[in-house]
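Q: So, here come the structures, one by one.
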Structure I
């Protein structure tokens with residue numbers, strides 16, 4: 001039986017209209033807003049998305065609310081510019097995504113059966129191919145950071161069944177790639193390291209580790225960013241301890257730094 005979503009609350013619609021009205025006013029009255037184009041907004045939108053993801057990792061709901069508003073404003077701004085160019089409106093955008101969601105969820109709005117996440121993804125990718133996508137991977141943006149792109153590539157091909165079912169097989173691949181990477185530096189014949197080949201093997205190793213993380217249900221981008229934040233916190237503690245003692249961090253020995261590093265683990 002097809003599912004019917006509940007009606008959107010009227011207050012949400014009014015808030016949405018309020019933001020559109022404000023943007024319309026700013027586009028006329030504000031010198032900065034009048035100058036903006038899709039191209040000039042692009043890098044600002046990317047910054048807003050990174051700020052949103054930072055807030056999500058920090059679990060800061062107040063900041064998440066704020067950043068969601070900033071992102072929403074940017075999305076409406078693009079639609080406003082397109083409307084001025086008589087290309088499309090925000091209504092076109094919203095209707096298009098609603099139509100796409102209904103078509104790509106036949107297990108909700110139609111009679112197709114899907115009892116788990118893998119079946120949903122498989123249906124999704126099949127529908128996209130029927131819609132004219134030349135490849136399962138065509139939906140992976142070229143400009144994604146490499147780590148995120150690797151994860152999306154692997155997730156995409158899993159949607160059509162190209163994946164290991166047993167994560168122990170994935171770990172064997174990690175060990176295989178690690179061995180091949182190490183072999184590039186354990187050259188018994190005395191020849192020089194081929195850095196190009198070593199970089200290639202290192203990429204294979206990272207790709208396989210990302211794949212293993214995905215099989216464990218871990219997001220490698222989130223995991224790495226947590227480690228980045230942890231490192232920054234601990235290194236900042238070393239800098240602060242050096243200042244407390246009237247020293248420059250460059251004056252500390254590695255052993256002294258290690259003492260402060262270990263202190264930071266328990267803060």
Structure II
């Protein structure tokens with residue numbers, strides 16, 4: 001398969017189980033880059049064996065880490081995937097066919113559709129996991145990742161191109177994985193709020209839980225995915241409330257910031 005002037009970039013930390021599948025799903029990328037923040041497993045060795053360059057960078061936060069990765073790419077056009085994501089054969093064929101024209105145009109970004117497996121099977125109705133639109137293809141001179149610790153997104157100036165075929169996401173193999181990720185993401189979001197000196201709003205927690213649950217369970221059709229849909233909606237609503245409770249704790253007990261950071265580091269979650 002001809003190689004394109006495209007860099008596939010993947011950020012990793014202990015992703016030995018996933019990294020090969022991710023890298024191999026993009027055979028047309030002329031450059032493959034893994035930015036690792038200190039894996040203790042075989043992630044880096046496997047990445048090199050599957051044709052990737054590996055660069056070490058201590059964890060900076062999601063947005064800053066992605067922007068650092070952009071500076072290390074050999075090409076101006078970049079495809080960003082997480083290690084637990086990979087292109088479907090249909091999307092790989094669509095990208096191979098359409099990318100030369102897109103890359104020669106004035107487009108700034110490309111938006112892809114992400115399909116998610118949850119609790120061991122694909123979700124069939126829940127909208128964010130059936131065809132979530134993710135802007136993951138971009139020209140590095142026309143787009144930049146927002147400098148946030150978590151829930152990063154691209155900001156761009158120019159035209160957006162959409163691709164139809166999905167890429168796959170192996171979302172949290174177990175609820176234990178999901179729970180640990182929720183703790184980590186909530187901590188990062190609460191730190192962002194603390195840095196911005198946002199006022200804590202505990203009074204709105206019941207309303208936040210109810211509105212979040214209804215949004216996911218009813219409006220986003222999780223109800224049609226049976227008990228797995230209930231789990232998705234309940235988890236999302238609990239996360240929305242927990243990060244507010246955690247931020248409130250940071251405000252009333254500042255010592256909890258360092259205590260929690262020490263605990264998360266021991267469990268390799270503070271990155």
Structure III
């Protein structure tokens with residue numbers, strides 16, 4: 001089954017049970033984005049994911065350098081299938097970093113177009129790019145018509161960035177033309193970025209960062225774990241942009257967003273209690 005562009009998420013229980021949180025936006029949307037981290041799904045698995053959850057997904061990232069390990073025709077077919085659902089698909093930022101090390105950025109961008117990718121992730125989580133190099137790559141990709149996501153943050157906890165550094169890099173990438181800026185949390189969501197070694201939010205650091213970034217709609221918070229997604233939804237609402245979502249957790253996340261899980265349902269009910277009853 002193929003999605004109809006702009007058709008939106010359909011509730012087969014409509015008329016009997018409605019989504020408790022009616023603020024959730026349907027596709028196409030500029031906020032409330034969900035980015036899925038795909039570590040090697042086959043064609044049939046990808047088709048099943050899209051048939052079940054395609055209307056909940058805005059981006060699919062073929063993580064790390066996994067796109068180099070698919071048989072060529074399968075990769076092309078997979079990318080084409082994802083795009084047929086109106087979903088941006090792109091190779092992981094680490095792959096672009098390897099292209100940079102090997103001085104192949106121009107060839108990398110051309111090859112991405114040949115393979116059918118619609119978006120590019122620009123990052124330096126493992127290597128170091130100068131500000132000019134980073135800006136130039138973003139501008140090159142934009143000039144070639146790509147949707148550009150940049151990623152801010154290092155993959156090593158010992159190289160973690162402070163609030164001012166993160167905010168400065170976010171602003172610089174957006175000025176260069178990035179469509180979205182991803183805040184690094186890796187696949188694990190532990191010991192990096194706004195999360196401590198147990199995957200819990202570093203409260204003071206997060207609150208300070210959130211104050212600076214709250215009004216920037218292009219921020220995507222990597223949040224692979226349910227407790228992280230819940231806290232971000234509670235802070236920013238159901239239309240917060242979230243990334244690195246495992247394929248099997250897409251519907252579970254959407255249930256959080258629309259109030260179909262106990263955690264967010266309780267929050268909605270609390271907001272609906274008349275003040276006289278509090």
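Q: When semi-axes √(5λ) of the Cα gyration tensor in Å, for residues 145-208 alone is computed for each of I, II, III, which one produces 27, 21, 12? Don't skip to the end; give the middle numbers.
A: Working: I: 28, 15, 7; II: 27, 21, 12; III: 23, 13, 9.
It was calculated from structure II.
Q: A value of 23.2 was derived for mean count of other Cβ atoms within 10 Å over residues 57-64; which structure in I, II, III was it taken from? Could you put the intermediate results ahead of the total?
A: Working: I: 12.0; II: 16.2; III: 23.2.
Comparing all candidates, it corresponds to III.
The numbers here are math on the coordinates, done by the rules we state, and not lab data. Since the model is a prediction, treat every value here as computed from it, not as a measurement. Cβ atoms are built from the backbone, for glycine too; each structure is taken alone.
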